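Each structure below is given as structure tokens.
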Structure I
Amino acid sequence: WGGSSIIPGFGALEGWLNQMEPRTKISYIKDGKITYKTDHGKVIEFDADPFIGTIGVSPAYEAIQTLAPGPHGGNMDCPDIRPGNTIYLPVSQKGALFGLGDVHAVQGDGEICGTAVEISAAVTVEFKVINKTIAWPRVESEDMIMTVCSARPLEDAARLAYRELINWMVSDYGWDRDDAYMFLSLAMKSRIAQIVDPLYTVVAKIPKKLL
């Protein structure tokens, strides 16, 4: 099972009309399926799609709450950080000081009420040190490369993600900067990972077969 909650003062629609009351709803998970029961009694079954909501290393300066995303990773709530994918994180401190948590059975884009289907999980990760410089977290799947950037306002998060994806295409795939910029306008996919945390998170992605 997993839990989803409305938390006063938190979420994309916080402060909308009257203050929403705190509440939690339990969804049941079995054989890769999630069962959600609506308030009017309808039972909806849909596929689980588990991923790690919070994953990162120590930031370059000061301490930071695990609630906050940033260049170090953190609470990005990015559904693409999932089994089988590789995440690249910029390391700023000796030993990286890696941590993860906030695993979700499934989440809609934006995580608008502030929670997904929150679950406990046993997570296995493999580490490798790569001697190169990146500015923001990157994700690679079998068929896509993705950049994950966080900022406010939302359009700044989007611009950072687009710029980091262009930098990746230039450094690793031999593209000219202006050509990559133009091509992303034709072929890039983008999603809002979350719009509830201290900074908002946008993912930009491009199929590797096009590079």
Structure II
Amino acid sequence: RTTAWSRCYRWTAVCVVLLCVVLLTAVTVLWTKYNNLKTERHQLQTSYNTLSVESNMLQMSCHNLTTERDQLQTSYNTLTIQRNRLQTSYNALTVERNQLRSRCFLTIDRDRFMRERDGYQNTLCGTFRGGSCFNSSSSLYFMSFGRKTWNDSRQFCRDNGADLVIINSKEEQDFIGKKLGMSDFWIGLSEKRTEGEWKWVDGTPLTT
């Protein structure tokens, strides 16, 4: 019995030792895994915190860029409006400049024409003798001092490349009357073809 009990005790002790070894091994393995998981969790937490900080920084950068973009868009719109206004002003000034240039050219041409006209009129008046010359803005008039009939007066005018005056307006009539005063003079109006039917020397009828 003693021998049997001793054997049983030894086997029990061996089993207990083996169980302790197994438990110790299991505890060691679990502790190692726990430490590994704890380390991994810490690393993940650190990564999460880092990503959160980066996310916040990116969010702030995005907000700043959005604000800057809006400011640039506002500046662009303002500059576009100013550019359009300047373009409109430039176009208006260009038109005005062209008009002034045209007027300047017209004034130069007008002055040259008036000088040429005055020179021509002075030369033409110098060819006439026995009378006086005067002119309006568009016509040259000659008043002979000699007394002639209507037909002789017209022939004299035609011999010199002109004709008896045709009065086209009340203003021209007043102008000639003011220049000649109380003098008697012939005009290019007659009724020699049909009695009572007055016509100018160019064939147009008299209108009142």
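Here distance in nm of label points 7 Å out along Cα→Cβ at positions 98 and 162 was calculated and came to 3.3; which of the structures I, II was it taken from? Let's see the in-between values first.
Details: I: 3.3; II: 4.3.
Derived from I, not from the others.
Name the one structure among I, II that volume of the Cα convex hull per residue in Å³, for residues 114-169 alone of 87 was derived from.
II
For mean count of other Cβ atoms within 10 Å over residues 106-113, which structure out of I, II has the highest calculated value?
Top value of mean count of other Cβ atoms within 10 Å over residues 106-113, among I, II, belongs to structure I.
Can you spot which of I, II the value 13.5 was calculated from, given it is mean projected area of the Cα convex hull in nm²?
Attributed to the structure labelled I.
Using relative contact order in percent (Cα under 8 Å, 6 or more apart) as the calculated read-out, with 7 as its value, let me know the right label among I, II.
It must be structure II, since only it matches.
Quick one: helix-only ellipticity at 222 nm (-39500 (n - 2.57) for each DSSP H run of 4 or more, over all residues; to 500) came out at -5000 when computed from one of I, II, so which one is it?
I
Where a number appears in this text, it was derived from the coordinates with a stated rule and is not lab data. Quantities reported herein were computed from a predicted structural model and do not represent experimental measurements. Cβ atoms are built from the backbone, for glycine too; each structure is taken alone.
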